[in-house]
Structure P
C-alpha cells in the first residue's frame with residue numbers, strides 16, 4: 001500500500017552541505033501493507049512527525065525531502081501541489097496532534113468536514129452538508145446538527161479530535177496517518193479517541209484502510225498496532241511485531257522504552 005525507501009529530510013542551510021543544515025530524517029525505509037496497523041514510536045525530536053509530513057508532501061519551509069514514497073505504486077515525492085491535493089484526503093489522510101491548530105478557527109465545523117466530500121467526491125453543497133452531519137454523528141459528537149454550525153473553539157478538545165477523524169476518513173482513504181492524535185487529551189478522553197479510531201477504521205469498508213500511528217507512548221501504540229517501528233535520531237533502529245518488541249526488544253533504546261512503559265504501568 002505504502003512503500004518508503006531511503007527517505008531523507010534536510011532542514012536549514014542555503015544549499016546541500018551548507019552551514020546550518022541538518023538531517024532530521026536520514027535514510028528511513030518501511031512498508032505499510034493493505035489494512036495493516038503500523039506504529040512509529042520514538043522520543044520527541046526523533047523525526048517521527050517530519051516523516052509523516054514528508055509522506056503527505058507538507059514539509060515546512062526550509063525542509064526538503066529525497067528518496068521514494070510510493071502509494072499503491074505511484075511516486076509522491078516530486079509531485080506538484082495540484083497533484084498532491086488530489087491525493088490528500090482521498091488516497092491518504094492525516095489526523096494531527098493539535099486539532100485546534102489543524103482546524104480553521106474561522107470556518108464552521110460542518111463546512112470543514114464537508115470540504116473533502118465536495119473536493120474529492122463531487123458532492124454539491126447541500127448533500128455534503130447532510131453527509132457532514134452524518135459523519136459527526138458517526139464519530140460520537142452529541143447533537144451533530146448543532147456541532148456542525150459551531151466554530152472549533154466552541155467544542156471540547158476531544159470533540160475537535162473527533163471532527164478531525166471524521167474529516168480524515170470522510171473519503172475513505174487507503175492510508176490514514178495519525179500523528180500523536182491523543183497526546184493533548186486527558187487519559188479518559190484519550191481512551192475514547194483510541195476506541196473511536198479503531199471502530200472507524202473497522203467500519204470504513206473493505207479493503208480496510210492502513211494505519212500509520214505515530215506516538216512517543218509505547219503503551220498507546222502497542223494497544224492499536226500490530227507492528228512497530230522504533231525511531232531515534234532520524235533513523236529506524238528496530239522494527240518487528242508489537243508483541244515481539246515488547247517481550248524481547250533487541251536495541252538498547254527499545255529496551256529503555258519498554259522498561260519505562262512497564263514502570264509507568266505499575267500501580
Structure Q
C-alpha cells in the first residue's frame with residue numbers, strides 16, 4: 001500500500017467521475033478500442049465473468065495513444081479527459097519507477113535499474129464491476145496473478161480486491177483514502193529469481209458497483225535474473241522471459257487453466 005504526498009488525488013477523483021460516462025457509452029463505440037496485444041483492448045462482460053467490463057490504453061505515458069483512445073470514445077469532448085488520463089498515467093509511472101528502484105537497491109543491483117526503466121512500457125486499464133443481481137455470482141474477476149512487472153491499482157470507495165496468502169486463505173484489501181495497491185507480477189518474480197512473490201488475487205462484489213484504475217508496467221526486452229541473485233542457495237528458477245510472448249502463450253484459451261503458467265512457459 002502507498003499513500004504518496006506527490007500523488008494528486010484530484011486527478012484520480014476526476015477520472016473516476018468520468019468512468020461512469022465511459023462505460024455507459026454504446027457498445028458499438030466501446031468495441032472500437034482494439035489491441036494487437038493479447039488480453040487488452042475492450043473486454044466485454046461474458047457468461048464466465050458477467051460483472052466485469054474493462055478497456056485499456058497502451059503506452060499510456062505518451063500523449064498520442066491517449067488522444068487516439070479519447071477521440072474514439074468522445075469525438076466531441078475529449079481534450080479534458082485526454083489530459084486527465086495522460087497526467088494520471090505519468091504520475092503513476094513515476095511511482096512505479098520509485099518502487100522498482102527501491103527494490104533493485106535493496107538487492108544491491110541498482111546498477112541495472114536505468115536499463116530496466118528504459119525497457120518498460122505502461123498499459124492503463126479502466127474497469128467497471130457491476131453489483132451482482134439476486135442468485136448471481138459475486139465473483140468480479142477470477143483468481144489470477146498479473147503477468148507484468150509491477151501493477152499499481154486504485155479504486156473508488158468500494159472494496160472488493162482480495163489477495164491469497166501463501167497458506168491458501170484469502171484476505172480483503174482495505175484501501176485507505178487516496179491510497180494505491182502496488183503488486184508484483186510474474187515478470188518481477190522472474191527478475192528476482194523467485195524472491196519477489198506474485199500473488200493470486202481476485203475481486204468479489206457485494207452491494208455496490210466498483211470502478212478501478214490499474215497501470216501495468218511491461219518489459220519490452222527479455223526479463224532475466226541478475227547474476228547477483230543466482231547462487232547455490234538460490235538456483236536459477238526461470239529462463240529469460242519474453243513478457244509479451246508470455247501474453248501470447250496465455251491467449252490460447254486452454255492454457256489459462258494451467259496450474260502454474262509461468263513455470264510452464266519459462267520454468268527450468
Structure R
C-alpha cells in the first residue's frame with residue numbers, strides 16, 4: 001500500500017511538472033553536484049536589413065496562450081558586448097548569463113514577448129561610439145532598430161502591441177537601452193538599464209547631459225556596486241539627472257555585485273514593466 005501511495009505522489013508530481021512546462025516556453029533544470037543548472041527557452045528567428053547590403057538576426061519568442069486583444073506587450077532585450085542574448089544558459093555562463101535566461105523566462109511566463117536583436121557583428125551597439133545623435137541616425141543600428149519597430153507594428157513577429165514596447169539590456173545593451181529614450185522618442189513605455197548608463201557614456205568616460213528628452217520614459221537601474229567595467233557612479237549621475245528633471249526613476253544596487261546579471265534581475269525587470277502598462 002505504501003508503495004502504491006508513493007507511486008501516486010511521484011506520478012502527481014511529474015504530471016504537475018509537465019503541466020507547468022506546457023504553460024511555459026521554457027524548461028528549467030536544477031543544479032546538482034554533477035551538472036550545472038540550466039534554463040532553456042524556445043525561440044524563433046528572422047533577419048531584417050540593417051543597411052543597403054547588410055542584415056542582422058533577431059531571436060524572439062511569444063508567450064503561450066491567447067494574446068490580449070491589442071497583442072502581447074513586447075520587450076526588446078539588448079545584448080552586452082561580445083555575448084549575444086541566448087535563450088538557453090546554464091549556471092556556468094559568464095556575467096551571470098543564467099539570470100539573463102531567467103529574465104527571458106520570467107517575461108514570457110508573465111505575458112511579455114521577448115525580442116533579442118543582434119548588435120553589429122554580434123559585438124557591441126554603436127550608441128556610444130557614434131557621437132552626437134545626428135551621427136547616430138546614420139548608423140546601421142538606427143536603421144536596423146527602426147526596421148525592427150516597423151516590423152512589430154506590421155505584425156511581422158506575430159500579435160504584438162506596438163503601443164506597449166519596453167527595453168532592457170546589460171552593459172553595451174544598457175547604454176543602448178538609454179538610446180531608446182534619446183533617438184526613438186515616444187516609442188517605449190519604460191526602460192531598465194542594467195550595468196550601464198546614459199546612451200553616449202562608455203565606462204568611466206561618462207558625462208550625462210544637463211538636458212534630457214522631456215518625454216524620457218520611466219527608467220529603472222540595476223547595478224553592482226563593485227562593477228569595474230561600468231562604474232556605479234556613472235549610473236548614479238544618470239539617475240540623479242532623471243530625478244532633477246522630474247522623470248520617474250528607481251534603482252537597485254547590489255553591494256556585492258559586479259558587472260553581471262543578478263539573481264534579482266528578473267523580478268526587478270518584470271515589476272518595473274508591470275507598473276507601466
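Structure values in brief
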| quantity | calculated |
| --- | --- |
| Which of P, Q, R yields 26 [relative contact order in percent (Cα under 8 Å, 6 or more apart), calculated] | P |
| Top of P, Q, R by distance in nm of label points 7 Å out along Cα→Cβ at positions 24 and 112, largest first | Q |
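Quick note: the coordinates plus some simple rules give every number you see, no bench work behind them. A quick note: this is a predicted structure, and the numbers were derived from the prediction, not measured. Cβ atoms are built from the backbone, for glycine too; each structure is taken alone.
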